[in-house]
Structure formats: structure tokens, C-alpha cells
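Participant: Below: a set of structures, written as C-alpha cells.
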Structure I
Amino acid sequence: MRAESTAGLRALVRRLREEAERPAKRGALFIAPTDFERLRLKGTHTMIQERDESGFFDRIVTFHPMNGAWKTHRLNPTNTVYEFGQSFVPGPGAWKFFRLLQVPLHLLFILSAALYLARCGVFNLIRATDPYWTGLLAWAVSSMTGIPFCISIHSDYDKCLVLDPERGAPRVLRSRRLAKWLEHFVLRRAQNVMPISAYVAKSALTNGAHQDAIRLIPHGIDLELFSRPKAGDQDKLGLPDDRLIISFVARFSKHKFVFDALELARRLHRNRDDFVMVMVGSGEEEGPVMDTVQSEGLGDCVRVLGFQPRDVVAAVRRNSAVSLCLLDGFSLIEACAAGRPVVAYDVEWHSELLEPGTTGFLVPEGDVEALTDRVNWVLDHPTEAARMGTEARRRAVQRHGLDTASQRRRSHYSEMLATPPKQRSKPLSGTTPFNVCF
């Protein structure tokens with residue numbers, strides 16, 4: 001292990017010890033398959049601080065188990081993020097043997113850390129944000145401590161796999177079959193399963209969740225940032241002010257239909273020159289998208305901004321004549337909150353927020369001709385488009401405002417804390433064999 005890794009590990013253990021010295025009256029452990037730097041770049045890291053649900057929890061501990069380095073982020077006195085590196089075994093990281101050898105050691109260490117904090121009374125509820133490695137860790141801690149756990153589900157992973165067989169869905173030890181088994185195992189055992197939409201709830205039921213465990217909780221977002229165009233937006237974006245903006249804000253990947261967006265731009269460009277498609281995001285297809293724009297001479301009607309911070313994303317949305325949301329979650333909510341009409345594929349949960357002709361339009365998945373027709377209509381009917389945008393924002397605020405979502409979560413957390421699981425191990429007390437790590 002390199003010196004900087006050793007120092008990071010020691011610092012993390014030291015902070016865990018300090019954490020354990022402050023028992024919580026009501027605390028929660030979140031386990032999420034991401035890292036803080038990625039969230040910071042996206043501008044969504046501040047959402048971690050909302051997990052205390054306006055004081056419902058007096059302690060929030062977040063574990064990011066799949067990281068390249070050992071790091072700790074103290075966000076405020078209530079909220080700390082621990083990021084676990086994977087460098088236990090010396091040797092070249094590219095050697096498959098060493099990578100596989102580190103997996104059980106890595107998981108055991110994270111489990112030890114969670115059990116240590118649980119024994120010290122730091123948290124009394126666990127939430128994982130997917131049913132794979134994080135869900136497995138949540139179940140293991142719950143089984144050994146008696147602390148209830150829930151799983152939040154944000155995607156239909158099977159649908160993502162169909163759209164992108166290589167990268168669309170998580171794998172466990174490179175196996176999708178093993179990942180599916182783990183998904184069923186975890187969902188069957190969660191006290192609560194918290195999908196973000198009715199569509200995702202159906203997917204969770206198909207993959208092992210019990211009907212009586214489902215607790216629907218739509219995303220909650222601070223929508224004020226997307227309220228209206230602001231002075232200086234055009235300068236910030238560096239875009240011509242005589243063009244209608246069609247925005248595409250999403251990961252540049254096949255399962256987000258990024259190449260359908262490019263095909264839309266090609267078709268529109270044949271008949272009109274009053275628009276510019278602004279593409280914001282990054283991902284595995286970013287290079288091919290850039291190459292296509294350059295090789296086909298689309299630079300006049302397509303601007304690829306790449307990854308942008310949240311304030312730039314909001315400026316793009318506020319100034320869009322129409323938002324293109326082909327397969328989205330948060331992005332669809334933000335597009336509606338910006339008060340602009342949305343044209344989207346009729347897939348997954350989109351119809352739960354969008355009403356054709358009222359907030360925008362839904363078209364069949366993959367039907368770029370219908371997509372082009374509807375976008376043309378919106379661009380040619382600004383009065384009707386403004387009306388749709390107003391209604392889209394009203395519905396986004398009503399369904400996805402922070403207060404609405406937070407009230408639902410607090411209700412479900414209270415239910416979990418008041419109603420123990422049917423089968424529960426005895427809580428840990430005293431010294432445990434896992435304390436050896438600390």
C-alpha cells in the first residue's frame with residue numbers, strides 16, 4: 001500500500017473513532033455507490049446534507065464503499081462522508097488476481113466499520129441506494145445488529161441493460177447473472193423498498209421486493225434554481241441570442257439515447273436554421289458524439305458543452321425553448337421545473353409527470369420522426385409552449401418539491417423505527433470480533 005493510501009486509511013480510522021464517541025439519539029447510515037468528488041462536480045453534493053430531513057436525524061453517516069482512495073469529508077457537525085479505498089494488497093493494480101483478492105477484504109473492512117459505529121449507538125436506521133453491493137452491506141449490518149434497513153431504487157436496471165448491454169446495468173464480479181441473484185436476495189429482505197416512481201416500483205416487485213414493503217417516494221429537489229431566466233444567462237452560456245435553444249442534459253450514453261438527439265438535430269437542420277441544440281453532459285459516448293458533430297458539419301446547430309456545474313445546467317434549462325428528455329430521472333424534473341415544455345420518449349416513469357399537450361409531448365421510444373414533428377411544433381407555437389411550461393413547473397413543484405418528498409421520507413423512517421422487522425438478531429453489545437480493525 002502506498003504511503004498516501006496508508007495515511008488516508010489511518011485518518012479515516014481516526015475519524016471513525018471520533019464518530020463513535022458521539023452516540024446519536026436518532027441517526028442513519030447511508031451506503032451509496034458513488035464518490036464525493038463526482039457528486040461535487042455534478043453540483044449534487046449538497047443533497048447529502050438534506051438527508052437529516054430538517055432535523056429528523058441528528059446524525060448522518062454516509063459510506064461510499066467503491067473508491068480509489070481513503071477519504072473523509074466532514075460536511076457539518078451532523079453529517080460525515082467516509083470513502084473507502086481498495087488498496088489492501090500490495091502489487092500492480094492491473095493484476096486480476098490482486099483485484100479479486102482485495103474484494104472480500106474490502107467488504108469485511110467496511111462491514112467492520114459499520115458494526116463498530118452501530119455498537120457505539122451512532123445510527124439506528126440504514127439506507128442503501130441500490131440492491132447490489134451497497135444493499136448487501138446494508139442487509140449484513142442489519143442482520144448482525146437488528147437495525148432496520150431500506151433500499152431506495154432509482155432505475156429499472158433491466159431496461160438500462162437492454163439499451164446498453166455493456167454498461168447499462170451493474171455487474172457483480174463482472175457477472176450480470178450474479179448481480180441479478182444479489183438483487184433478488186437483497187430486495188426480498190429489505191424492510192422497506194423505496195422506488196422513485198410507480199414504474200420503478202413494478203420493476204422492484206418483479207425483482208424480488210414484497211408488495212407490503214413498497215413505499216413510493218418521488219425525488220425531491222430544490223427547484224428554485226430553475227425558476228426563471230436570469231440576467232447574464234446568455235453571456236454565461238456563450239450562445240447566440242437569436243437562436244431557439246433545444247436542450248439535452250444527460251449522460252452521454254446509449255441508454256440515454258444520445259445518438260437519437262443527434263439524429264433529431266440533423267433532421268431539424270434540413271428545414272430550419274433558427275435553433276441550436278445544446279448538449280450538456282459527459283460519459284462513454286462523449287468522444288463519438290464530438291466526432292459526429294465535427295465530421296458531419298453539425299457545429300452550426302449543435303453545441304456540445306460537455307460536463308457543466310449545476311448553475312450552468314440551470315441556465316441552459318431556464319433559457320430552453322424546449323427540453324429534450326429521452327430517458328431521464330432528475331433531469332426530467334429539472335426540465336419541468338424550469339417552466340419550459342418537454343418532449344420525451346414514452347418510457348419508464350415519464351408519463352407520471354408529463355401529460356401530452358398539457359406539459360409537453362410523449363412520443364414512442366426510438367421514433368425520431370415523431371420526435372422531430374413534436375419539437376418542430378413546440379418551436380413554431382411559442383404561446384402554447386409557454387402555457388405548457390407553466391403547467392410543467394406547477395406539477396414538478398407539487399410532486400417533487402423538497403418539502404413534499406421530505407415529509408414522505410420522514411413518515412416512512414418513523415414507521416421503520418417504530419415497527420421492527422419480523423426477524424431480528426440481538427443487537428450488538430460490548431466487544432465484538434470486528435473491533436480489531438479499530
Structure II
Amino acid sequence: MEQNSDEMTGVRAARGKFIAMAATYFLGVFNDNFFKQAALLLAVVAGLSGLQGTATALFSLPFILFSAYAGWLADRYSKRQVIIGVKILEVVAMVLGAYGIYTMDWTWILSMVFLMGMQSTFFGPALNGSIPELYPSWYVTKANALLKLVTTVAILLGMATAGIALDQNWIATEIPFGRLLVCGVVLVVSLLGLFAASGIQKMSCSGSHSPFPWSGPFVSLKDSINLRHDPLLLLAVMGDTFFYFFSLLAVMLINTLGITELEMSKSETSLLAVSLMVGVCIGALVAAKITNPRRWSHVLGPACFGMGVCLFGTAEIARMGVSYQWLFLLITLMGAGVFGGVFLIPLTSFIQVRPKPDQKGKVIAAANFCAFSGMLIAGKVFTFFDANFSPSSNILFLGGAGAGCAFLFYIGTTIAAKHENTQNQEIGHV
């Protein structure tokens with residue numbers, strides 16, 4: 001589709017305004033994943049792999065409790081003000097987390113994980129709600145793909161360098177040097193993120209006059225239920241929820257697979273998870289080419305099936321003990337990530353574009369509420385399966401379940417599309 005010169009000029013102007021916000025997001029995502037991966041690896045090494053499920057639940061809980069407030073703030077006030085407040089909270093969280101890593105006190109570490117989830121809760125609607133405000137609707141999918149590229153690089157660096165940092169031993173110290181390095185990194189990056197946030201340009205408010213959602217999670221639950229009036233939007237939110245449940249469970253299983261079952265180093269195990277995210281990055285770029293906010297649901301079934309098959313292959317390779325096993329694991333996990341990126345990006349774009357301007361924060365907050373409810377459940381599911389089955393068996397089951405869910409998405413896509421066509425025909429007759 002050809003775009004006129006005025007639209008392209010607007011896109012270029014929007015890119016300039018979005019750079020500071022993207023940089024802020026990059027640093028925050030890096031810090032979240034760097035700290036979380038370091039904490040999870042330390043838990044597995046200490047024989048406390050079950051803490052992965054606890055940490056996941058604590059990270060997800062703020063999205064369930066506070067998403068309604070986050071959406072209200074993003075619709076009511078300047079997104080710049082919201083983001084700067086969130087970055088101050090991140091600095092506080094990282095101070096607590098660094099102290100926890102230094103002392104290996106899991107109470108402080110888990111407290112930091114909860115605060116990290118809280119700041120992400122309030123950051124998401126402000127950032128995601130700004131994309132359709134800055135860009136024309138035809139460019140939103142491309143903007144999301146580019147943002148996913150940036151954030152995936154941040155996730156990759158965070159997850160990869162966490163294991164590498166923990167393995168470092170530059171000088172002899174009473175406390176392992178790797179832990180001290182992790183403490184220093186999270187503090188410095190949080191301060192850089194606050195500095196980057198100060199460069200975000202002020203944007204006008206959307207003009208929402210919605211009352212304050214005093215009942216919090218009950219408002220989010222009500223908003224989520226109300227999505228049933230828009231089947232395509234409901235399908236997108238359900239797909240988004242499934243993706244985060246599925247991908248988080250996969251990452252936790254990869255950590256236990258590498259360290260406990262395959263006896264890999266922390267660095268090698270982190271790189272397994274990194275290969276998954278590299279695939280997501282590639283898949284995001286593919287999604288930008290083959291989908292847009294008007295045509296996207298056709299990829300859900302095939303992409304879901306691809307994720308499941310690749311994870312099934314990962315489990316089989318881990319169980320067989322073949323030559324070049326680590327290399328083959330990297331390839332299959334990257335394949336799962338590619339299909340995951342194709343699955344996720346059109347969902348994200350549609351959730352941003354579909355709502356009315358003064359309801360974007362509310363809808364994105366409801367989507368976050370659903371997605372992180374799925375992640376909370378993923379933490380509980382992981383705790384159960386980790387205690388009863390081997391990591392490779394769990395990944396085998398997850399892959400099979402993913403391939404089976406592809407059929408459900410095919411049915412859901414068909415039903416939602418028929419409803420949309422019927423509505424369009426009724427509007428046309430009127």
C-alpha cells in the first residue's frame with residue numbers, strides 16, 4: 001500500500017519523538033530480565049528451582065491488582081509523567097534487589113521482583129497507548145515490530161549477560177564477584193533509565209474523564225469480560241494471554257533443563273533462553289511483512305502449531321543425548337521463537353489500534369490483567385510439574401499442548417471473523 005508524502009513525514013516525526021521512550025523501555029526491559037534471570041539461575045543452583053514459580057507469581061500479581069489504575073493513569077494524565085514516576089520506582093526496586101543479591105536474602109530479592117512487576121504494570125499502558133497516538137494506523141504493526149526488535153535485544157542481552165556475569169571471577173572477593181557485578185549493573189542501568197525518561201517529550205492527554213477505578217482488579221475483570229462484545233478484540237486478548245502463559249512456562253523449563261538435567265553452565269543455559277528470544281525478534285520482523293491491523297488472525301493457528309512442534313523437538317533432542325546437542329537445542333528453540341514472534345506481534349498491534357482513543361489505556365490494562373493472570377497460573381503450573389516430572393518431559397508436554405491449541409485458535413478465528421463480517425454487512429445496510 002502506497003502512502004503519501006505527508007503521512008511519511010508524520011512517521012519520521014513520530015520516530016524522533018519515540019526514540020527517548022524506546023531507550024527508556026530498552027533499559028528497563030534489560031534490567032528486568034538481567035536481574036530476574038540472575039535470580040532464577042541462583043535459585044536453581046541453590047536447589048531452589050521451585051522459587052522460579054514463586055518469583056513468576058510475584059511479578060505477575062501487580063498486573064492483576066493494579067492494571068485498572070495503570071490504565072486510568074495512562075488515559076487521564078501525560079504519559080511522560082507516568083513514565084518518569086515509574087522509573088523512580090524502578091530505582092527503588094533495584095536498590096532492594098541489589099541488597100538481596102548481595103546478602104542472598106530471598107525475601108529482599110522477591111520483594112524486588114514484586115516492585116519490578118508493579119513498575120511494569122504502570123509502564124505498559126503508557127508506552128503501548130502512545131504508539132497509536134504517534135503513528136498512523138497503517139504503520140502501527142511496523143512500529144510494534146521495531147519496538148519488539150528493540151525490546152527483544154534488551155531481553156537477549158539481559159538474559160545472556162546474567163549468566164555470564166554470575167560466572168565472572170575477575171578478582172578474589174569474600175562474596176562471589178559475579179554477584180557483586182550483578183548488583184552494580186542493576187543499579188547503574190536503573191539510573192540510566194531514569195535519565196533517558198527525562199528526555200521524553202510531553203504528549204497531550206487523551207481527554208478521558210473516566211472515574212477512578214476504586215475496586216481495582218474487579219474493574220479489570222469487568223473490562224475483560226466486556227471484551228466479549230467485540231469477538232475479534234477478545235480473540236486478540238486471549239491469544240496474548242496464551243502467548244505469555246506459554247512462553248514464560250517455556251523459559252522456566254529451559255532453565256531447569258539446562259542446569260539440572262543436562263548439567264550445563266549458567267552461561268550455556270542462559271544462551272538457550274536467548275536463542276528463543278532471537279527467534280521472537282526474527283518472527284516479529286516477519287509478522288510486520290505478512291500482517292497488518294486489518295488482516296492478522298490467519299497466522300494464529302499455523303504459528304501456534306509451529307511453536308508447539310519446535311518445543312516438542314527440543315524435548316526429544318534433550319532426551320536423546322545426540323552429538324552437538326546444545327547446537328540443535330539452540331536451533332529448535334530459535335524456531336519456536338520465530339513462530340512466537342509471528343503469533344504475538346499482530347495481536348499486540350490490534351489491541352492498540354482497535355479501542356477508541358479515550359479507552360486505549362483501559363483496554364491495554366485489561367489485556368495486561370489477562371496476560372499476567374496467565375503468567376501467574378504459569379508459575380503455579382511450573383511449580384507442580386517441576387516437583388513431579390523431569391524438565392524434558394515437561395517441555396514435551398508443553399510442545400504437544402501448543403500444537404493442539406492451534407486447532408482452538410483456528411476455530412476462534414473463524415467465529416470472530418464471521419461475527420465481524422456480519423456486523424460490517426449490517427452497518428452497510430444501514
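Participant: Given a value of 2.4 for distance in nm of label points 7 Å out along Cα→Cβ at positions 30 and 382, calculated from one of I, II, which structure does it belong to? Before the final figure, lay out each step's value.
Facilitator: Numbers: I: 4.1; II: 2.4.
This value belongs to structure II.
Participant: For which of I, II does relative contact order in percent (Cα under 8 Å, 6 or more apart), calculated from the coordinates, equal 15?
Facilitator: I
Participant: Looking just at mean count of other Cβ atoms within 10 Å over residues 22-29, which of the labels I, II belongs to the structure with the highest value?
Facilitator: Going through I, II one by one, mean count of other Cβ atoms within 10 Å over residues 22-29 is largest in II.
Participant: Now, a different point. Please state which of the structures I, II yields 15.9 when mean count of other Cβ atoms within 10 Å over residues 158-165 is computed from it. Provide the component values of the computation, followed by the final result.
Facilitator: Numbers: I: 15.9; II: 23.6.
Label of the source structure: I.
Participant: Supply the structure label, taken from I, II, corresponding to distance in nm of label points 7 Å out along Cα→Cβ at positions 174 and 406 with the calculated value 5.7.
Facilitator: This figure was derived from II.
Participant: A value of -13000 was computed for helix-only ellipticity at 222 nm (-39500 (n - 2.57) for each DSSP H run of 4 or more, over all residues; to 500); which of I, II is the source structure?
Facilitator: The value was obtained from structure I.
Participant: For the read-out P(r) over Cα pairs in 5 Å bins from 0, in percent, for residues 222-277 alone, a value of 4, 18, 19, 14, 10, 8, 10, 8, 7, 2 was computed from one structure; give its label from I, II. Each step should come with its number before you reach the end.
Facilitator: Working: I: 4, 15, 19, 21, 18, 18, 5, 1; II: 4, 18, 19, 14, 10, 8, 10, 8, 7, 2.
Here the read-out was taken from II.
Participant: Another one. Of the structures labelled I, II, which one yields 32, 21, 16 when semi-axes √(5λ) of the Cα gyration tensor in Å, for residues 150-397 alone is computed from its coordinates? Intermediate values should be presented prior to the final figure.
Facilitator: Working: I: 32, 21, 16; II: 34, 25, 18.
Working through the options, I get structure I.
Values quoted throughout were computed directly from the atomic coordinates according to the rules given, and no laboratory measurement underlies them. It should be emphasised that the depicted structure is a prediction, and the values quoted were computed from it without experimental measurement. Cβ atoms are built from the backbone, for glycine too; each structure is taken alone.
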